[in-house]
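Read through the structures below before going on.
Only the coordinates and a few stated rules stand behind these numbers; no lab work does. Being a predicted model, the structure only gives us computed values, none of them experimental. Cβ atoms are built from the backbone, for glycine too; each structure is taken alone.
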Structure I
Amino acid sequence: MAKPKSPVVRLSEMTPGQSGDFFVLLAERVRGARKDGKPFYSCRFRDTGRSAAFMAWSDGPWFETCEKDWREGQFYKIRGAYDEHKVYGAQIDIGNIRPVTDDDRAGGFDPLEFVDKSRYDPEAMYQELWSIAETHIADMPLRRLALTILTRTAKQLKRVPATTRHFHPFAGGLLEHVLSVTHTCIHLVDKYAAHYGDLEPPLNRDLVVAGAMLHDIGRCVEFEGEVTNVQRSVAGHLLGHLFLGRDLVRDTARELGDINPDLLQLLEHIIVTHLNLPEWGSPKLPLIPECLIVHHADDLDAKLEMYMRCLERDLEPGAFTVRDPALGRQLYKGRKK
């Protein structure tokens, strides 16, 4: 009779002396040598709540496997025991280990549990963005263009950060940012279209909504890699997300073949210029008011996220946070209201 499978537990929830099966990320694997010259590997496995050390000694059972097969950034399923050493901290003793497979998803493995991620469900955010495109872009060819691009970039859009260091630097961060910017842009374009009702031609609402949804779409090409190790692609290094986004929009529009050329050119202008200033990476200055709306909504959303994350995570004593290197300042956190 086959042995029943051990229940999967979380490393971060294990108590000293507890054994079980658990999924982990190999965060560190460093080769060293003892005083007698014998080699070893100092490894660190982690999940979102805990990291634990494992030493692969040259005369131990896992040294050869560690040297040949284990790779930093890979996920593994371990059958082992957890303990806490008075000096060396959290430790694991490995009884068996193998790389995670696709079948492990049915057993509770989710790579997003090992990285910082958006507070919001990516599927729900994506469906909301899709619905906005369907209901708020009246021009049919422009709507089809936006929906086609959303479909083709869906996988990356749901998983990559908006940036790797500055704003929304977590899995799903790009989608969270784009959705937020799109909502803000809808509010702003409706406000200013009514305020400047005599403008001819009027502010193009469709253009603003499409521009908001696609302003950072090039980041889906700019970034690559697993969610635990997102890096800039070669194209991202060489061209950046502005030109990659413009090319994605231009190529898709050419393929669909029905969007108004003048409208397409204005959409490309928004994508290329939405950073506004050359020192921020913009190759051209915005020359239409629709781009100004997208730019300020984009900048506000990015800055506010950076402020909130700094305030929420700061542990510095006193009335001010530690100096945030991205913001270039300390934030005041001592107010009572």
Structure II
Amino acid sequence: MKAALATKFGKPLIIGEVPTPEPAEGEVLIRIEACGVCHTDVHAVDGDWPVKPGLPFIPGHEGIGRVVSLGKGVKSIAVGDRVGVPWLLDACGLCDYCLTSRETLCGHARYGGYSANGGFAEFCTAPAAYVARIPQGLDPLHAGPIICAGVTTYKGLKVADCHPGEWVVISGAGGLGHLAIQYARVMGLQVAVVDVAEDKLALARSLGASLTVNASVDDPVKFMQDMIGGAHAVLVTAVSTDAFSQATGMLRRGGTCVLTGLPSGSFPISIFDTVLRCLTVRGSLVGTRADMREALAFAAAGKVRPAIEIMELEDVNTVMDRLRHGTLKGRAVLRIAHY
């Protein structure tokens, strides 16, 4: 099969032929139709996170396709079903976290395109119990971003614990942020957006953001405090340490800051300010299978739609470079097979 293979950290992916995998017990083999490209794929290929993938590997954790064969014991999925290969590839199913529907915290979890080969290929295997069920009528090109960027921002907004009518600031209006705006609007929240690119802020306004601020021109902390008295919640989707350092300052007293972006570096926070203003800071990692089902349902109903650029598998290195330089608006999706 044709695949994009990472053979050395920090080097371009190699497009070539590799053996087609066989599904093991409990797995399915998927013929990939489309695969979204995430900034996490850049971190995987560059090897700049503390825990690195094992080389060589095939990236991609937004692969959507049809099941073509079943491993031993698979009964929950049928050949012909359309499924997705998500970031949370599987978990142990037995620990306290898994048994309390918090499988994203499982210490034995594996990750698509990181711990195991992913969707930048014509075929991919995945555990049947954890694949995303793609609703009928949802195009694979639009489903790809939902099973990572979509569920990540949807879960981040859920743990922000906002109520309809309250203000949420989305920091970063790129691949994750533009979906966060839409989920927030569906949840009845008032949305303000911070970014440093005018084209992304224009996209944010077109998606329903009531307030936008360019952080390269104005101080977003002062802007949010002056305009709305601080937000009830801030969801940080940007891969910028500057965005993280501004986040808690944009909150009102008692507000919640949720971190989903994963840039390298540390997160500065004032102990005095956090205590006196009773702030909450939470990390949020993708979402559970239940969150995935809910996030996909909004997309299938037409209430959330990713802004995508459709590229071919051979264009993957160009896409990765654009992600590195922040020049991609919305989400890139690789078309692997015509359907």
Structure III
Amino acid sequence: MKTRILCTALLALTAGLVVQGAEVTPAELRAKALDFFGVLPDKMPGSEHDTPARIELGRQLYFDNRLSVNDSQPCNTCHRLDENRAGVDNEPTSGGAFNKRGDRNSPTTLNAGFHFAQFWDGRAEDLKEQAKGPVLNSVEMAMPDEATVVKKLKAVAEYRQGFAKAFPGTPDPVTYDHMAEAIAAFERTLITRDRFDDFQKGDDRALSAAELKGLDLFLSVGCTTCHNGPVLGANSFQKVGLIHPYETKDLGRFLVTQEEGDEYRFKVPSLRNVVLTWPYFHDGKQTDLRDTTIKMAHMQLDRKLEPAEADALTALMHAFTDKARAKK
């Protein structure tokens, strides 16, 4: 039980599974799933203040190369939404404005506003605070300071008009704070809809037999200790390499808090859209979901998964994929 309580970021991918002696019905699975997860809400926290003008401004900023020092990349470079992508670039780590690589994998922006904190180490409280970071990060978009960003935005007539519409009644609407708030407003619209929620809302045909088996296993072995809530995670920090250490020099949450016990702890990632948001782990060193399942079982539970167990969990993960982005 102690091991389950201390499960790490991807415990749901690694649980030591045992097929239950008696089959459970979809209704029984649904009742359990609703207790642990619920469904994704229709709106994200903070969206009550968003307006169409503010959301549109945020969309323009998200895709604008001019937020980088050399006009080479927008937010969308690392968190791709074009071509119906899943808010990631599917790179182990992302290249910045000067082709420098960061040391952590870029998380998805899909459903990110439901997370309890932002970044792998949780150093940003919300989407607005998160949006301020990469623009000034020397490895990422590399703008030298807030004043330079604001000057660049004010030089664009379209932005002077857009900020005025998005933040009416303010004497100087083009500010760095407003830029971040607009991007956050746009990101608060990035809510995905998947077959798992369809199942939880009463559709017995939403999940395949293999996915139902995976859900039964997921619910029965304690995966929900870490992967619970509407986004199936993203509401706690856990240590990676609990039983068998994971080879990493990244101290994770400790670099933010400097508190003993936070070494190698990272935000538990959401399992929504996990099939699309590879590669995995904070360093992006795992590319295959099934292999990740097996590796995590060894590291976190000291268990060698049976092939059928890994298959069942991997099957379930496909039900967490946004229907608009799912490959047919």
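At a glance:
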read-out: Which entry (I, II, III) yields the derived value 3.2 for distance in nm of label points 7 Å out along Cα→Cβ at positions 122 and 154; value: II
read-out: Structures I, II, III, by distance in nm of label points 7 Å out along Cα→Cβ at positions 74 and 290: label with the highest value; value: I
read-out: Among I, II, III, which structure scores highest (criterion: relative contact order in percent (Cα under 8 Å, 6 or more apart)); value: III
read-out: Value 23.5, calculated as mean count of other Cβ atoms within 10 Å over residues 26-33, assigned to which of I, II, III; value: II
read-out: Computed -12500 for helix-only ellipticity at 222 nm (-39500 (n - 2.57) for each DSSP H run of 4 or more, over all residues; to 500) - originating structure among I, II, III; value: I
read-out: Among I, II, III, which structure scores highest (criterion: Kirkwood radius over Cα pairs in Å); value: I
read-out: Comparison of I, II, III by FRET efficiency 1/(1 + (r/R0)^6) of positions 42 and 274 (r between Cβ atoms, R0 = 35 Å, to 0.05) - largest value held by; value: III
